[in-house]
1. helix-only ellipticity at 222 nm (-39500 (n - 2.57) for each DSSP H run of 4 or more, over all residues; to 500) was computed and gave -6500; which structure, I, II, did it come from?
2. To which of I, II does the computed value 6, 20, 25, 19, 13, 10, 5, 2, 0 (P(r) over Cα pairs in 10 Å bins from 0, in percent, for residues 227-474 alone) belong?
3. Of the structures labelled I, II, one was used to calculate Cα Rg over 2.2 N^0.38 Å, giving 1.73. Name it.
4. Taking mean count of other Cβ atoms within 10 Å over residues 43-50 as the criterion, which structure among I, II has the greatest value?
5. Using mean projected area of the Cα convex hull in nm², for residues 347-458 alone for the comparison, can you identify which of I, II gives the largest number?
6. Work out distance in nm of label points 7 Å out along Cα→Cβ at positions 267 and 547 for each of structures I, II, then name the structure with the largest result.
7. Compare relative contact order in percent (Cα under 8 Å, 6 or more apart) across structures I, II and report the one with the greatest value.
Structure I
Amino acid sequence: AAAGSSSTLKPQPAEKYRDGTLLKFVVGKDVDFILDRPDSIPVGYASVWSERGDQFKAVLVKQSADQTIDVPMFVATDLPEDEAAIQAGLFYRGMRRSGRIAFKALTGGKRTVFTLPQYGPPLVRVVRENPEPERLLLVLDCSLSMRAETPNGMSRLAVAQNAVSEFLDGLDADVEVGLIVFGDRYGFEEEIDPATKKPIIRTVQDDGKAKLRVIKFDEREVKPAGLIVPDERVPHNPNFDVRVGVPINPLDNPQLAAIKKQIANLGAIGTTPTYLAIQKAYEQLGRRRGHIIVLTDGKPNVISTKNVSVEDSRQAALTDYQTRKKDIRLTIVKYLDSDSQLSKDFQGADVLSAANGKDLITHLKNVRSKPQVVWERNRQEASIQGAFEALVAISEWPPAGVATLSGQPVLPAESFSIRATVPDSSRPVDESSDVKVEGGEQFEMTLAESGLMHRPFDYQFTQLQAIPTTLSDASRFVVSAGPISKRENRQLTMQLAIESASGGRGNGKFSPRPSDVWVELTGIDSRRSSRSSKETYTFSLPEFQVRQPIPILLCRIDDFAQEYDKVEVKAWLRFGEERLAGVAIPTESGEAFTSGELPGVSFRTQRVVNAAGGIRLTVTEQYGEQREPGSVRVLPSPLPNNASTVLYDDKRVVTRTFDFDNADVAITLSAIAASELKEKSTLAAEGTVEIDFDSR
C-alpha cells in the first residue's frame, strides 16, 4: 500500500523551499528535492531528471534509517521569471512521479526612495522686531586748542576731521547721523602777556562796561567781530558758540556729503562750551533714543570777567544725562587730554582717551552700537559674530569631540545656544535661546521685547495642511502634511512638518526633530470607495528637509498611481535622545536570519560593490502569515546616501537597497517592529490631505 501511495518517491521541495524562496537567492545554485521512501520499497536505482538544464541523475534507493532521500538539482541562470519553478521527474520500476519547487519572482511592488540630505552646519538668522534705527549724534570740539600741532605735523582738528570722515565711511546708510559743533565760528581775541609770555584775554571798557574783543573764522580767515559782555546772549558770543551743523537723518549719500562738507570747513577758534553742546545734543534727540559721541581735547571752559560770571550749562547737561541715560548713551572721547572733569561729571558714561589719530579712529569705530549674533557651545563662542539679518553658521561641524561622519546627522543632537546682543545701544540687549541641532537646520528668529523667539513657520506658500494630533505631546506641537510640489512621472514627495505650538499655533519655541518616525501614506481615489482603490506606503528612514526652521520630514514615493487625488496620512513620532535600538542584523548573511524578538520575519543580507565603487547593502525580508509585510523598520547606521524599499504584498516580501558612497564605512543594521515604534511614540497625527487633482 505504501509503495502505491502517490507521495512515495514523489520529488517534493525540501523544508526551506516549501514557502516559496525568492528566485534571486537560488539562481545558479542547487536546490534539494526530497523523496519519501517507505520501508516496503525494494532496493534499486531510480532515475531523476529535470528538463531545465538537461539534468539526469541515478539515485540509489536502499534500506536506511533515514526515510527520505535528498536529490539536488541545479537552478539555471536563464530561468525566466514567468516560469519561476524547477520541475523534477522520477522513474522507478514502472513508477512515475513528478514534483516541482516554485520560486518567487519579484515583479511590480510599491517602491519608496530615500536620499540623504547634506546635514551641514546649522544656520541662524535673527531680525529685530520693529527696531529703532541706530542713531548717532556727533559733538565735535573746535576750540582754539584744536589748532595745536600734533607730532605728525597735522593740527588736532585735522586729525579729528580725518578720523570722523573715515568713521562715517564705515556706517550703513540706514544709520541716522547728525553733527553738532562748538567753538568753530567765534573766539575771544588773545594777546601775549609781557610778564608771563602766555596768551591772555584782556577786557576793554565800552559804554562803561568791561567787554571782550571777539574774532570770527570767516572764509578761512580770522576777522574782528566786535565787543561783547561775556554773558551777552548774542550769536557771536564764543561762550555760546554751539550749533547744529547737520540735523539727524539717515546717512544716505546726500546726508554723508553734507556732514563731510561741514567737517571739512571747520576752523578752530573758540572757547570750550562742552556742557552747552551736550545739552544741545539732548535737545536734538528729543524723545528719541540715540547715542551722543563727544570728541574733545580739553576741559570745559567759558570766559568770565571780574564782574560778570557766565553760566556754563553744566547743571543742565548733568540733569539731561541723569534723566535720559536709559534711552540715550553718552560717550566722551578725549583726544590728547588728561583732565578728569568730564569723567567726574558724567559717571557711568563711557569716557575714552586717545593719544593719537589711530586711537581716535579705533575708539570711534568701537563705540557705536554693534548688534551681533553668535552661536555658543558650552558658553564658548562657536561661530563668527554675525550681523542681524545675516545667516550665521556654526564654525566647526560636526562639532569637536563628536564622532559623526560629515554629512550625517549628529546623534544625539548637540546642545547649542543662539545669542543675540546689542551691547552698546542706549538699551543694551543680551538674549539667548537654547536649541539641539543635528545638522542642516536654518532657524529664523526674532529679537523682540519678550526675548529671542523662533519665528512662526510661514505656511502661506506651501501646500501643507494641518492634521489632528493625539498622544501625550499633542498639546506641544502642530503637524501639517502635504505634497512638496506636483507629482511627475508617478513620483510624489509628501512633507510632514512639525512645529512647537500652543493652542494650535506656533509659539516661538524651538521645534526638535523626532528621533524615531513611522509614517503610513495611503493613496485614495475619492471617486471610488472600494478597497482596491487604496494603496499604502510606509516610511521610517529619517529624511529631513535642510535649511528649514522646523523639522520637515520628506516621504518619497516612486510609483504613485495617477488616479489618487488624496492621501491619508498616519504618523507616529517619538522625541528621544537616541533612536530606538532594535535587533541587530548581520550585514552579510547567506542564510536567512531570524530573531525571537521579531517573530514572523526573516532577513537575508548581501553586501557588494556598487556602480560608484561604494557599498551596496541589500536586505530581503520574508514575512510569514503572522506579521504584516513591511511592518518592520530596518535602519542602517550611518544612514545611506541613497536607498530604496520595494514592498511585494502578494509575495509577502520586502527588499531594501542601501547605497553608501564610502567604500570603507563600517555599517550596522537594526530592525524594530512598527508596533513598538507606535507604542513608544509621544505624538501621533492622522488626517487626509488633497494633492494635485488636476495633474492626474
Structure II
Amino acid sequence: MGKRGRSLLWVLTLALVAISSVGIALLSAPAAEAEAADNPSAGFNAGRIIDDSQFYDGNAMTATEIQNFLNQRVPRCTIGDPGRTAGMVWGNTRIAAQCLKNFRANTPSRAANAYCAAYAGASNESAAAILAKVSRACGISPRTLLVMLEKEQSLVTDTWPTVRQFDVAMGYACPDSGPNNSANCDPSQTGFVSQIYRAAWQLKVYKARINDYNYQPFKTNRIQWHPNAGCGTSNVYLENWATASLYIYTPYRPNQAALNAGWGTGDACSSYGNRNFYNFWTTWFGSPSGIPVNGAIKQVWDQFGGVNGSFGAPKAEAKYVAANGGGYVQEFTGGVILAENRTGKGAGLGNGPLLTAYREAGFVQGSWAWPVGNASCGLVGGGCTMPFQNGTVAYSAATGAKLIAKELVAEWNRAGGASGSYGYPTASAETVPGVGLVQQFQKTMLAWTPSGGARVFGAAYAQAWRDLGGVKAGIGLPVAGSVAVPQNGGGETLEFSRGTMYLSKAGIYGMESGAFREGYLKAGGPAGSWGWPAGKAACGLPGGGCYMPFQHGIGMWSSDTGMVLVSQASFDMWKVVNGSIGYPTKTPSKLSANGGGEVQEFTRGTVWSSPLGSYAMENGPFREGYVKTGGAAGPLGWPAGKASCSGSTCTMKFQKGIGEIKGGVFSIR
C-alpha cells in the first residue's frame, strides 16, 4: 500500500524567483476524498475560480471550528495500527507521530511586516490554532489554507501521514526543479509551522506585488494547459486577485477533459491543481463564488478596500428593509453597509460604538433612519460624524453617539461642529409638542421653532426652563435672542413661544403668556415699578389665585382682580390671615401722616403697614369706624396690635389709643 504522492510545480515569476519559490499544484489526478454524486467541477470558471471575499477572509473560521472540521475529516487516526507505527520508515521518510487533527508544536513569535500582522508564539499549539492565528495575521481564509493543505499533501484527510507531508505541507519553497520535475525543497523552509505561515505570507505578497508576477488580475492572461508546452495555451481574463494568486501558485488551467472527469483523470494535456482546489472547496465549503455584493453597497465596499478592507467579507446577502423609505442592508465581518432608496447612495458603519449606538436606536427602523453618507472621523476628542436621514450623528468617547436633529445641523455646523462653540451633543433632541425641539450639547443648549429657527439656549436659561418642566413646560421654546434691560439693576429678557424668561441679579424666572404676565407687562415689566422677578410663581391660592415675588414687591393675581403688586409686608399679613381679606384691588397708597406708612386695599379688607407693623382688618363695622375717623391719618394713627374680641365687643391697639366696637358702634378710648 502506498502513500498518495504530490508532484510540486514551479512558481513562474519575473523578479522574485528566489524569494517566492512556492511548491504548488498537482499534475497527477489524486483519488477523491469521496466519490461525488454530481461532478464537483461543474461551475468551474477559469477566470474566477474563487471570490476575493472567500479567499481573503482571515476570520472565516475560529480555531474551534477548524478543529471540529479536522475531526470530521479524520474520525480515527490510524497511526499506531499494525504496520503504521509512528516513526516507521516509509520510503525516504517516516510515518508521523500524529495526524493533522492531533498535531501540536511550539510556535515562534513573528513581528508584523508589510504583509502579515504580528503572530504571538505559544507552546504546544494545535494545528487548528496555528491555522486560525496565521489566517487572522495574514488575511488569508483558513478555508483557503485547508484546501491547499489537502491539495498539496492530503494532510487534512490522511489517517496516517508521513513526516515529509508535514515538512512540505503547503509546498512552499519546493519548486519542481529536481530530476524529472521532482520537488526540490529548501530545507530551511520545511516544517509545518513555517510552511503554513510562509504560504499565507506568500499569497499576500502576490497581491501586494502583483506586477512582479506573470499572472495579473483584471487583464487577459495567456495560461498553459499543462507543463508540456506542446499542449498549448489559452487566453483567460482574470477577474480578481484570488484567481490570479492561484494561477501564480499553480500556473496551469484545467482543460475540459479534466473538468469532465470530476475527481478523475482527463487526458494527456490535463492538469489538476486548480481543478482540485475548486473541487475541494465546493465539496467542503460550498460555492466559492461567495456572497454577492452589488450596486451601491459594492461601491462603498470597494471604496474601503473590499474583502481586505475595513469591512471585510460579507456575512450574508443584502436584505431589503421597507422602513423609512426603504433600502438594502448587508452585514459584513467588519460592519454593515446600507443603501437607501431615496438617493440610491450607499454608506457603511464599521464595528464599534457608532454602529452599536445605531442598532440600539432601532437601526434603519429607528429615529436615525438610513445613513446618507459615510462617517467622517479624526475629529476633536477622537470623534466622528455621520449624516442620516433625520440628522447628523456625532460621536466622541466622552459623549457617546447622539443624533443631532436635522433642524439643528446647519447651526451646529455654522458654529464649528464638534470643535466649535457648542461641542458634541450629550443627549437626544427633545420635542416640545406643537412648538419645536431642544437638544443639549456639551457647552450649551440649542432650541428650534418654525418661527424662530435654531437658537442658542443659554445654560442659565436652560436650567430654569428645565425647572419649569422642560419639554412639558407651558412656556415653550425661545423664538428670539435675549434683550438687555438696564433699569432696576439691569438684566435681560428672552422671549419664548408661549411666554418670557427674565434674568437679573435676583435670578432667572419664567412667566407663561396670560393674564399674569400681561399684568406685569402693563406695569412696565422689568423696567417698571415692579422691577425684576425675584422668585418662582406659585398658584393654588384660595380662590384659585397666584403670586410671584418681584424686586419691589409681590405680584398677586386672581381672575376677579387681575395682577396687582403688594408689598412684602402686606403679603406676609395676607398669609397670616389665610387670605380672608381677598385679593388686592390696586397698588398700595403711601401716607406720610403719623410717621408714615402704606395702605393696601383688598377685596374683603385692608392691610396697614407702618414702622409699628402690618395689620389686617376685614371689611365690617370695626374697619368702617376706623376709616371714618380718618384711618391712619386720623386721631388713632396706625394700627399697633391685633384685634381682641370678647362677645360682641372688640378692641384694637393703635398708635395713639384704643379703638373699640361695642354693639355695632365704633369709639375711641
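Laboratory data are not the source of any read-out in this text; all were calculated from the coordinates shown. Quick caveat: nothing in here was measured; it's all calculated off a predicted structure. Cβ atoms are built from the backbone, for glycine too; each structure is taken alone.
1. Considering all the candidates, the number was obtained from II.
2. I
3. It must be structure II, since only it matches.
4. II
5. Once mean projected area of the Cα convex hull in nm², for residues 347-458 alone is worked out for each structure, I has the highest.
6. Structure II gives the largest value of distance in nm of label points 7 Å out along Cα→Cβ at positions 267 and 547 among I, II.
7. I
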